[in-house]
Structure I
Amino acid sequence: SEDKIIYFDYVHATPMPVIVPGTLFVTVLGNVTMDLPRRVNVYLEIKKYIFGFPFTVPCFNGGLGS
């Protein structure tokens, strides 16, 4: 849609599958189409697919999850 402020062209995460506990590296390439405000909030939702059904990974101790 043309009203998007941020476009993501490429998202890559390693290692795959994710190892818990462990470190996850995420690379994101994209484009910002207009000036952003000084304060920006990001909402991240992590989903795990089990037998083809998505489950949201809850936040654990403010460190991992959605």
Structure II
Amino acid sequence: MKNATVTTKEQRAYRVAQVNANMSIENMPVDDFTKEQQQRYIEGTLAVEDMAKETMAAFLALKNTN
């Protein structure tokens, strides 16, 4: 993680809960990879920017196997 987070753990947990609620409304289940990322984000060990990079890398790896 490049920069220390300026949000509290509670704020990050609330944001994750909002995202998951929206995903649920759209009938989009949250997979284990995303849950693990979300937990690291809540704990303050993963920045949103790094989450996006990890997600893109995982997507490209999956795409290249097909």
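We did not get these values from a lab; they are worked out from the coordinates using the rules stated. Values in this document were obtained by computation on a predicted structure and should not be read as measured data. Cβ atoms are built from the backbone, for glycine too; each structure is taken alone.
Which of I, II yields 4, 11, 17, 23, 19, 15, 9, 2, 0 for P(r) over Cα pairs in 5 Å bins from 0, in percent, as computed? Show your work: numbers first, answer last.
Numbers: I: 4, 11, 17, 23, 19, 15, 9, 2, 0; II: 3, 16, 23, 24, 18, 10, 4, 1, 0.
The correct label is I.
Quick one: relative contact order in percent (Cα under 8 Å, 6 or more apart) came out at 24 when computed from one of I, II, so which one is it?
On the way: I: 24; II: 42.
Derived from the structure labelled I.
For the read-out helix-only ellipticity at 222 nm (-39500 (n - 2.57) for each DSSP H run of 4 or more, over all residues; to 500), a value of 0 was computed from one structure; give its label from I, II.
I
Given that distance in nm of label points 7 Å out along Cα→Cβ at positions 12 and 44, derived from a single structure, equals 1.8, which label among I, II identifies that structure? Write out the running numbers ahead of the final one.
Numbers: I: 1.8; II: 0.8.
Of the structures listed, the value fits I.
Here FRET efficiency 1/(1 + (r/R0)^6) of positions 36 and 52 (r between Cβ atoms, R0 = 25 Å, to 0.05) has been calculated and equals 0.95, so which of I, II was it run on?
Values: I: 0.10; II: 0.95.
It must be structure II, since only it matches.
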